[in-house]
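Below are structures written as C-alpha cells.
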Structure I
Amino acid sequence: MKIFVTGTRGIPNIPGGVEKHCQELYPLIAAMGHEVIVATRTPYVTVKEQEWSGVSLEHIFTPSQKHLEALVHTFLAITRARLLNVDIVHIHAVGPGLLVPFARLLGLKVVVTNHGPDYDRQKWGMVAKTILRLGEYLGGKFANEVIVISQVISEIITRRCKREQNLVYNGVSVPEKSINTYFLTQQSIIPGNYILAVARFVPEKGLLDLIKAFKYVRRSCQLVIAGDADHETEYSRKIKRMAAGDDRIILTGYVTGEGLNQVYSHAELFVMPSYHEGLPIALLEAMGYRLPVLVSDIPANKEVSLSPERFFRCGDIEELQEKIELLLEKGLSEKEQESYELQIHERYNWLKIAKQTVSVYNKIPLNHTAI
C-alpha cells in the first residue's frame with residue numbers, strides 16, 4: 001500500500017504533538033511492508049534528507065505565515081499525492097481537513113486523524129476559529145475514514161458529523177533513562193531538583209500560570225521549561241521576560257534526542273497546566289519516564305487514568321502552587337508506576353497503534369475513482 005501523509009510539519013525531530021505522533025507511527029507502518037511518504041514543510045526542515053527510517057520525505061514549499069502555512073502546504077501536498085498515484089492520503093489535524101473535499105474530487109482515498117479541536121486554542125481569532133471548525137466538519141464529513149485519538153474527540157465528531165470513527169490513541173515509547181547530565185550542566189540545571197514542563201509557548205499551554213505558581217513555591221528547586229514559540233508573539237515574549245526575572249527558571253528552547261532524554265530522566269516532577277490538548281503526548285512521555293505528574297483537569301488530560309491528586313483546577317494558580325509542593329514531597333507510588341506500565345502496554349503502545357491504523361486503511365476499497 002502506498003500512503004501519503006500531510007497535515008504535519010514533518011519528521012524527524014520537528015517540535016509538535018502531531019509531528020511526534022507521525023515520527024513514531026510511520027516508520028512502524030513502513031516496516032510492515034507499506035510505502036510511506038511524509039510531506040514536510042520547508043521552513044521547519046534543517047537537513048533535506050530524502051528518506052528517514054524507511055519513510056520517504058517530500059519537501060514541499062510552505063509560506064512562513066501561521067495563518068497560511070497549513071492550508072497552502074496541504075493543497076500542494078494533495079496535488080503532489082495525486083501525481084504520485086498513491087493509495088491513501090492520510091491528513092492530520094482539523095485545519096488541513098478543509099482540503100478533504102478537494103482530495104476526494106481528485107479521486108484520492110482519504111483518512112483524517114483528528115488530533116483535537118484546534119479552534120479552542122487561545123491564539124486564534126474569530127475568523128481562524130470559524131475556519132478550523134469548518135475544517136473539522138469537512139474532514140469529518142467527507143473523509144473515507146476518520147481516526148480520533150481520544151473519546152472526547154469521538155464525541156465531538158459523532159455530534160457534529162453524525163458518523164462513526166475509529167478510536168486510535170496516541171502512543172508513547174518506553175525510554176531508557178539517561179544517566180548522562182552534560183546537557184543539564186550546559187543549561188545550569190541541577191539533576192533531580194527541578195520541575196519540568198515540555199510545551200510550545202502558546203496561551204493554551206498555560207505556561208504563564210505555571211511560572212506565576214512557581215514563584216510562590218517555598219521548596220528550593222528549579223523550573224525547567226523545554227520548548228519555544230514557532231512564531232514569536234507577545235505571549236511568548238512575556239514568558240521569556242518573566243523567566244528572565246527569576247534565575248531559578250530555565251528555558252532550554254526546543255530540545256530533542258539525548259538532550260530531551262536527559263531533561264526527562266532527571267526531573268523531580270512533570271507539570272502540564274494546559275487549557276487545551278488533544279491527547280497530550282508530553283504527558284504520556286513523562287509517564288514513560290515514570291515521573292510523578294501534575295496536570296490540569298481538562299477533559300483530554302482526565303482521559304488518562306491518574307490518581308485524583310494528580311489533577312488541579314485548570315487556571316487555578318493557587319491550587320497549582322499548593323499541589324506542586326504536595327507532589328514534590330509525595331513522589332510516585334509503586335501502585336501508580338504499575339498503572340503507568342499497564343496503560344502504556346494496553347492503550348498507548350505504538351506497535352498496536354500502527355496495526356490499528358493499517359486496519360483503518362484496509363477498510364477502504366483501493367481505487368482512484370472520484371466521488
Structure II
Amino acid sequence: MLHVTNGGTMNNGHGVIGYDPGSLGNVTVDGSDSNWINSGYLSVGVSGKGTLSVTDGAVVSNSWGSIGFYSGSIGVVAVDGIGSTWTNSSNLSVGDSGSGILNINGGGAVSATSVSINSQSLLAIDVGNSSLLNVGNGSGTLTNNGVVRVIAGAGPIADATYSPISAKTWDGSGVYQIVGGTWDGTEHEFTVSGVQSGTSGTMETLDLASMQRLLIADSGVGNTGWSLGASFLHKTGDHTDLDFTATVITGGTLDGLVALLDSGESVKGAWDFIVAGDGYTSGDPVYLSFDISAGYSRNDLQVWHFDGTDWTEFDAMDLTYDGTYASFTVTGFSGYAVSAVPEPGTLALLIAAALGPLAWVRKKRQDR
C-alpha cells in the first residue's frame with residue numbers, strides 16, 4: 001500500500017501496482033497538491049490486481065498508462081473530485097490483455113493521446129461536476145471494444161447536456177450504457193433525464209424510453225427524513241417498463257448495522273429494494289444516490305450491503321460525493337446503506353452545539 005496525502009509528492013521512473021501473479025497493490029493519492037509523478041509508464045494491475053484512487057484534487061502523471069496489463073490481471077482506477085487529474089502524456093489502455101475499470105466521477109479528469117478499452121473492460125463517467133475524459137485534446141481516437149457507461153445521478157439538473165468524452169475519432173465494436181439520461185451518438189452528447197418522484201414502500205413504474213431517474217422520499221408517519229435517487233439504463237423498444245420499490249430499513253435490521261459502526265459514525269440512509277418489469281434485466285447497472293446532506297468527505301463514507309441476514313462492507317468502486325449525494329453503482333438488489341463520520345470541524349460544531357465545550361476523540365475509520 002502507498003498513500004500520498006496532505007500535499008505530499010512521490011517521484012519515480014516507472015510505476016507498477018500489483019506486479020506479480022496473485023499480488024495485490026493499492027495506491028491512494030489524495031488531497032490538493034498531492035502528486036505522484038512517474039517519469040515513465042504507469043501500469044495498474046500488471047500480472048496481479050492493482051487499484052489506484054486519485055481523489056480530492058490530487059494529481060497523477062506518467063507517459064503511457066495501462067489498467068490490467070497481462071492476461072489474468074485486474075486493474076481498477078478511480079479519479080474522483082474537482083481538480084483530481086490523471087495525465088497520460090501518451091496512450092492509455094483500459095484493459096490491455098487483462099481486465100480494467102476506469103471510473104471518472106465528481107469533476108475528475110483523465111487525459112491521454114488515445115484511449116482503448118478491450119472486451120473485458122469498462123470506462124464509467126458520472127457527468128456530475130463535468131467529469132471528463134480528454135482524448136488528444138479532442139483530436140485523438142477512442143477505441144471502445146468493451147463498455148462505456150455514462151451516468152447521471154440525482155444531482156444534475158434535468159435536461160442539462162454534457163460532453164463527457166472529448167475525442168475526434170470513435171472506433172470499436174463495444175457498447176454504450178447510458179444511465180440516467182439519453183445519448184446522442186452523432187454529437188456524443190449526454191442529456192440528463194427528468195425525475196419522477198415517489199415515496200418509501202410504494203412501487204413506482206418508469207417507462208425507461210422517456211424517463212430514467214427516480215427520487216424516493218420517506219415522508220410518512222414516523223419518517224426518517226431520508227431520500228434516495230435511482231438512475232436506470234435508457235432503453236428503447238417494446239419492453240421498457242420498470243417497476244421499482246425502495247423501502248427504508250428500520251427496527252432490528254437497522255440496529256444490527258448501527259452496532260457495527262465506529263464511535264461518531266452514523267447511518268445516513270438505509271434502503272431495501274425490489275426491481276422488476278420487462279425494462280429490467282438482471283445485472284443491469286443502477287446508480288443509487290443517497291442524500292446524506294453536506295459536511296462530509298468522500299473518504300469518511302462507507303457503503304454497506306445487507307443480504308437479508310448480515311450487513312457487510314460493500315466495495316463501491318465508483319463511490320462519489322457531490323456535497324449532497326453519495327452515489328455508486330449496483331448490479332444486484334437487496335439492501336444498501338451509507339454511513340458517515342463528519343469532518344473534524346463539522347463534528348466539533350455539532351458537539352459544541354449539543355453539549356457545550358467538551359473534549360472529544362474521533363475514531364476515524366481505517367482505510368480499506
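Bear in mind that the values in this text are calculations on the coordinates, not laboratory data. Predicted model, so just to flag it, every value in this text is computed and none were measured.
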Using relative contact order in percent (Cα under 8 Å, 6 or more apart) as the calculated read-out, with 17 as its value, let me know the right label among I, II. I
Where does the value -12000 come from, among I, II, when helix-only ellipticity at 222 nm (-39500 (n - 2.57) for each DSSP H run of 4 or more, over all residues; to 500) is the thing being computed? I
Quick one: semi-axes √(5λ) of the Cα gyration tensor in Å came out at 32, 28, 18 when computed from one of I, II, so which one is it? II
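Compute mean projected area of the Cα convex hull in nm², for residues 205-276 alone for each of I, II and report the one that scores greatest.
Working: I: 5.3; II: 6.0.
Top value of mean projected area of the Cα convex hull in nm², for residues 205-276 alone, among I, II, belongs to structure II.
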For Cα extents along the principal axes in Å, for residues 101-292 alone, the calculated result is 57, 37, 28, so let me know which of I, II that is. I
